[in-house]
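The structures considered in this document are given below.
Derivation of every value follows stated rules applied to the coordinates shown; laboratory data play no part. All figures in this text were calculated on a predicted structure; none of them were measured in a lab. Cβ atoms are built from the backbone, for glycine too; each structure is taken alone.
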Structure P
Amino acid sequence: MKLLIADDDRQIREGIKDGIDWFAIGIDEVITASNGLEALDIFAESLPEIVVTDVKMPGMDGLELLKRVKEIRPTTKVVILSGYNDFKYLKKAVQLDAVDYEMKPVRAINLIQLIKKIKEDIIREKVSEETFNKYRESYKDLFLDQLFSGQINDRLIIVEGLMKYYRFDAKGPLVCVSFELDRAADDLEKGHPAMDRLQEFLENRDLEAKSLAFRTKAGEIIALLKLETSSYLYYRHIIHDMKNRFTTWIREMAATHGVHASAGISAIGSASEFPVLLAQAHEALALKLYSAKSSVHDYEESTKLENLPIAGLLENEEFNSHIQFARYDGLSEMIGMDFDQITAERKYSRRSLLAYCKSLIQLLAISSSEPSAELSEFLWSKSERLEESSSFHDVGDYRDFVLSVYKEACDQFLRTKNANLSAIIVRAEDYIRKHYAQEISVERVAEYVGKTPNYFSHLFKKEMGVSFREFVNRLRISKAKDRIYHSNDRIYEISEQVGFSDYAYFTQVFRKLEGCPPTALRKKPAEGTKE
C-alpha cells in the first residue's frame, strides 16, 4: 500500500516520512510532494491509496488537491492537515469526502493510529468480513514476528501495537522474561503440550507488575512486565520477588504436571529497547546450561557465555591411548573430570559445548584404527543427534550423552577386537590385567597360554599393536597414576604396588610415557586414569 505526503514545509513532510516506521504498519512506499501541483502529478502516476496533504500550499491548496484526487480515483482516502482550527476548512473538507482532519503540529502516535485505521477500512471495502478478520489476525501475527525479530524498534509502533492487539499499556519502564522448556520431551499428552500448560499457569498467577505473555514460533513464552517506576532499588526489589515467585511456580509446575521450565529476566528498559531486553532475557536464560532444571536467571547477575573453542581432551595423548585400546574406565573418568572443569569455569556457550561434544565423538573415528562400517554409522547418527539441542538441558546432559556414545563405541570395538584376536591373546591379556602388580614376564605368560616365548611375543605384537613389555608398562603406569591421584601413599610405595621392583626404572618409564616425573602429578588436578 502507498502513501503520498504533500506539504510545502520540507521539515514537516520529511519528518512525517522519516519519523515513522511505515513499513511496520503495512505501508510499503511513502512518496512526498512540496506543493499541490506536484502532488497531483505524482498521484496521477502512482495512484497511492492514501494521501496526507497540508490545506494551504502554493500553486494548488489541499482542498483543491482533494477534489482533483477524488475525480481521478474516488476510493482514495485523503487526510487534511492544517495549522488553523477553522470550521470553514473542516466543513469544506468533509463535503469533499476527506476521511479525517488532523491539526498541526502533528503527533506521530495520532497519525499512526489514523493511517492504520484507514488502511483497515480500505481492506474492509475490498474483502468480505471473514477475510478481513483473517487479515487482522495475520497482521497481529506479523506484528509479533517483527517485534521478536527486531524489525520493529519504533517506540510508538510498539506501544500502539501492544495496546491495540493486546490491551497492554507499554508506556513506562518494562522488563522482559523468557521462559523455555528444559526438554522438548517434556511435552504432555497429545493435544495439550507443555507450553500450553506453562502459559496457562503463568497467566493465572498474580504479579506485583502488570504482565503480558506471548507464545513465539521458536517454542518459548515471552512475558512483558510493566513496572511502576524506573527506580533501580524498586527494580531490584521486583526482580528479587519475581525470581522467588517464578522459581516457586515452575517447580510447582514440575511437581504437579511434570513440566520443567527455566526463565531468564532482562534488565529494565523501555518499549523502544524491546529487542535489547529480549536479547538480555535470552542471555540470562542461556545460563540454565550450568544449572539444575526449573531455574531462574537474572541478566544483571549473570555472566555472558562466550563462543570459545574448548580444547579439553582433544589433544590429550593418554585420552587418545585409551580410545585406541577401548579402555572405557579411563575414558569415562577423564570425560567426567573434563566436564566438571567446564562446569566450574562457567563461561562456554551452548554452541561451544555442542561443537566440543561433536569433536569428541569425531575423535573416536579418528583415533580408532580402521573403524568398522557399523561404528562409523553409529558415530555419524550420534553426531546428528547432538544437533537436537532441545533434548539437552545442562552440561550434565551433554556429558552423559558423550559417555553413552563412548561406552557403546568401546563395546563395539572390543567385540570386533575379540572376534579378531586369537584365543591365545585373549587369555594372555586377561592374565596380564589380573596379575600386573606381580612379577610378570613374557616367559611366564607364554607358559600360561602354552606357547614358546618367541612365538607368543611375535603373536602378541601382531594382534595387540604394541610389544608385550610396552603393554605391561602402559598398564602399570596407568594404575600408578590412579593411585597417585586417589591415595596418600608415597610414590615409591605406589611403584611397588603396581609391579615395579626398581623405583628408578619406574620413574624412567613414567617420564617417558607421561612427559613428567610422577611427583609432578601430586601438584596438579587429576586427569583420570582408571584402566
Structure Q
Amino acid sequence: MDIEGDLPVMLSYSVKVVDENGAVYTLMDSDTLITGDFDLTDYMNTKVTLLLEVTDIRNQTTSVRRQVYVDPSEPLVQEYSVQNEIMDFDGNNILYTNREYAWSPLYQSYLYEIESVSKTEISTGQVMDISFTTDTPLLNYNESFKLLDQGIYILGADSENLNGRRSFIWNPNTNITTEIGFTGIDVYDDENHIVQVHDNSVIGDDLLFSLYVCEYTEISPGTFLQECQPHYFIQKISNPSSINLLDGFHGGENYDSIEKIFTNGGILYYNNDGNIILLNNEVAENITTDGISGEIRNRFVASDGNLYVYVKEMELQDNYAIVLYDGVEQIVLREAGSQFLWPDDFKINNGYITYRKEGNLGQELIMLRKPTGDIVTVAPFGTDSRIEELNEEGEVIFINNNKRYLYTQEDGIFQISNNTLGSPYYFNNTWYISMGNTLFSIDTTSPLSIEDQELTQQEQVIIYPNPAFEEINVKLNYKLANEKLQFAIFNIMGQEVLNGDISAQSNNSRKIDITNLKSGIYFLNILHLGNSITRKIIKE
C-alpha cells in the first residue's frame, strides 16, 4: 500500500502501436489495469509492434514490446500456437525464440536480443528448451534459425562487433551448443577470420562452412587493406568436434568457390575460369565449359541433383541470362538482358523449375518449366512478381503487388492474402504460413475472392462473355471518364499476342476483338493509372 518514502502506489497504463514506419500511436491510456480487446482495423495486413507501458508516481516507466501480425485472410486456418515468435517449421517441429527489446550502443538503435530458443514437437506437445548461452548477447540483425535432421542451426549478429555474425549448432543428444568456425587449428582460428555458412550448405549430418582468414596491411595512417583467403570445412552436426578441411579449395590468389555439397559426397563449385564443376569421388565433371575469366562467368547455381540452373553473366556486355543444364545441353530459360539476376530469381525442385522472365511490358513474369519440358506462365500480371517457394509438385507461392498468391497446375492462380506477412512452408501435402507465434495451414478450397489484380480495392472488373468467340466486353463497376485503357493479351507461354487501347462504349464498358486469336487459354492484362488487373479468358 505504501512504498519508499510513504508515497502511495499509483500506476498509469498505456497501450501504443508502433507501425512499420516507426510512427507511434496511442490506443488507450488508463489509471487502472487495462483489460479487453483493441481495435487494430487501421493496421490491417501489416506487422506492428504493440507497446505496453506502466509508469509509477516518480515517472519511471517499464515497457514491454510484442510484435503483432494483423491478417484477416480467410484461407488461413490456425493449426498451432507457441509462446514466442516462430523461426522455422519442419512438418512436425516448431522452432521459436524469445527476444527482448534493448538499446544497442554498437548499432546506435534498439534491436531485439535473443534471450532463449525452444522447440515444440506438434505430435506430442513436448517442449524442449535449447541450451544456448554466449559470452555476449546475439541480436536479431541478420538472424537465421534452421531445424536440421541432426540438430538446430542458429545465426545472430554479434553485439560487440559491427556487422559481425556468429553461428552455432545445437546437438539434441548432448544438449550442447557449439559455435561454428573454430577448428582447433591455430592458423585458422586467429582473431582475423570471418565465418560464412551458406543457406544450401547443410546436407544430412554434414555442414559446409568457409573460413576467410584475413590479413590487414596499413596502406596509409589509419587505413588498412583487407586481404582474405577462403578455407572450406565439413563439420558433423551430430558431432560438432568432428571438423575436416576440404583439400584443394583453399588459399592462393585464385581460388575455387564451393556452392553446395550433396549426400553422396559430391561437391558443386565454381572455378576461377568462370565454370561450374561437379566433383564426385575425385572425378571432376564440367557443368559448363564456356567460362572465360573476365568475359563469361557462370554462378548462382541451384540443383536438385539431376538438373542445374544458374546465371550466365556476360561480363563485357554486362548482360545476364538464366540457363538450365539438363545433363546433355544448355537450355536458355531467360534471354540475356541488362537486368542483374540473383539466386532468388529461380528455384528448382524435383525436376520443376520456376524462374522470372521479362514480359513485353517490362514487368517480371514468373514461368514454370515442368519435367516434361513444357513451360507455362505462373504469374502473368502486368506488374513485377517475386518467387517465394516451389514444392515438389510444381506448385508456386509468389508475391505480386504486396499480395501473396498460390499457383497450382490443377486450379491455376488464387490469392492467399492481401499481404506478405509470415513465411510459407510445404509439408505433408499441405501449405503452411507462420506468423508471429502461430502456424496456419492454407485452405486451398477457400481462396479469397480475388479479381486477379484489382485496379484498386473496390474498383473491380467484369469480363463477359467468357468463354468468347469474336469479342469480349470489359466492364468496370465504377465511374470512368472517356480515357482509353491499355491492354495486352498473353498466351500460356507468356508471349504477348495482342495489345492496344480500348475506348469507352456504352454503360462504362469496352470491347476487345479476339477474332484472330486461336482457340485456347489466354491472360488479359489491363493497365489504368499505373495499376493493373489480369484475368484469364478462354477463346472458343
Structure R
Amino acid sequence: MSQLIRFGYSRATGAPHKRGSALVFSLIMVGIVTASGMMMLQLNIARSRERGQSTDNKRAIYIAEAGISEAYLAVAQGRSGNIGSEAAPARFANGVFWVEAVDGDKGQVALRSTGLCRTGRFALSVVVERTHDPIASLGMFGGAQVIVGEGAVVDGYDSRVGDPSAVRDLVDLISRGDKIPVPARLGSNGDALIEASANTRTMVVGDVTPGPGHAVTVEPNGVVAGSTLPGRTIVTLPELDAPQISSAGDLAIARGDLTVPSGEYRYGRMTIAAGQSLTIEGPCTLILDHLSLESGSELVADNHDGTVTLFIGESLHVSSGATITNGRRDPTQLVVLVGASDPVDVDGDGLLDAPFEFAPSGEFEGFLYAPFADFVVPSDLHLKGGVVAQSLTLDSGARLTFDAALEETDITLTGLPRLVAWRIVALPDVEIVNLREDPLRKLEQDGVTPTASGDAAKESYLRIVYLDTSGAKQDYEGFVSGLDWSQVRSVEKLRWFPEPGVDAGDWIKPTKIGKALVKQV
C-alpha cells in the first residue's frame, strides 16, 4: 500500500513539472515564429520601399529628360533655355522640374535639369551649340571629288565690300606673291584634281582641302595659291527639310510673264518657256517638285525686301541660254536647295532623264545646295557665292567665286542646336530637393501652383514680324499665348523679352527655312 501511495505520490508530483516544460517550449517556439514573422515583415517593407524608391527615381529621370527637351526647344526658338525655377518649377506628369541655362563660348549653352517625383530625385546636364550646320560656309564643295578643268578660275570676294577681281588682277596678285584679300575655299571629302596644260593656266586663288587621307593633284601650269592640306573630318551633307504645305498643282509659264508675291508656296511641276520670265518677290519660299527653265527663259529673284529660297525636290533643269538674275546681286539672298537624286521623266516622253542640270548663262549669284547631284559647271558660267554638290567639276574656262559673306548667314538645313555633351550631375543643395518628400505636396503647402511645362519658359513675351496666310506682312508684340499661330504662314524675324518693358534680345531669324520653330506644341 505504501508502495502504491509512494508511486501515486510520484506521479502526482511529476505531472506539473512536465506540463510546465511543455509550456516553456511552446512559448519559445511562438517567440521564434513571431520574430521570424517580424523579420520577414520588415524585410518585405524594406523591399517595398526600395521598389518604391527605385520607381520614383526612374520617374525623376524621365521628368529631368523632359526638362531637357523643353529647354532644347526653347534654345531652338531663340530663347535662353531657362525653364521654371526651384521656387516655381514646371509641372510634368506627377512631378516637377526646372532647367537652368548658362551661356558659354562659341554659341554653346549648358542646360541643367532637375527632376523630382515623390521621393525620387535626378539631375542631368547637357551642352548644346546654337551654331547650325555651316553648309553655306563650305564654299565650293564636292562630296566625292573635285575636278578643276583647264583654264578654270576659283577665287573669292566679299559681297559686302565689293565685286570680284578681274582675272588679270588675280594673275598679277599671284605673280607678286601678295596676300590674298579674300581666299577661295574649295574642298571635298575625296581627292581634288587641278588640270592644266602648257598653254592654259588654271588658278585656285586660295585653299584646296581634300578629305582625310586624300590629296590634291596639281598638273604643270596649275596654281594653288594656298594650302592643300587634307581636312580632319568627313563633312556630312544633310538632307533637305522642306516646309510641309499643300500643293497648288502644276504651273506652266508659256504666255506672259508671272510674278510670285512674298509668301510661301508649293507647286508640283513648274516650267518657264523660252522668252518668258518668272519674278519671285522676297521674302519668299517656293517649293517645287520639278523646275525647268528652257533656253531663253529668265528667273528673277527680287530680293530687295528679303531672301528668296527655292526648294526643288525631284528634278532641276536649267538649260544653257536661260538666265537667273539676283535683284540685289547679293549671293546671301538667293538660296537654291535641290534634293534631286534619281532619274526622272522630265519631258513626258517615257524615258528617264538626269535629275539635275544647272547651266544658266552669264552669272549666277547665290548659294546652290545639291547633295546628291554631280554638278558640272559649264564654261560660260561665273558662279558667285557658294555651291555644295555630290561631286563638282569645272569645265574649261568656268569660274567659281566664293563669297565670304556666306559665313555670316543663317543658311541652314537642320535648323536645330547641336548636342555637344551630356552627363549626370549632383543634385542642387536646395530645400525642395533635400526634404525628400512629394514636391507637389510641399508646393501645395507653400501655396505654389507649378506652371505647365509647355508654358514655363522664362521668355513668353515677344515681337514677331511674319507673313500671314494671305501673304501680308504682320508685326505683333505681346505674349506668345496671344498670337493666333494658325494665321502665321512664315516668320521673317522675332525677338524675345524677359518680360514686358524690359530690354529685348537681338533680332533673330527662324532657325529653319520654312515653318517657324517658335510655334508652341
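Comparing P, Q, R, where is distance in nm of label points 7 Å out along Cα→Cβ at positions 394 and 498 highest? Don't jump to the answer; show the numbers that get you there.
Details: P: 3.4; Q: 2.7; R: 5.1.
Once distance in nm of label points 7 Å out along Cα→Cβ at positions 394 and 498 is worked out for each structure, R has the highest.
One of P, Q, R was used to compute helix-only ellipticity at 222 nm (-39500 (n - 2.57) for each DSSP H run of 4 or more, over all residues; to 500), and the result was -18000. Which label is that?
It must be structure P, since only it matches.
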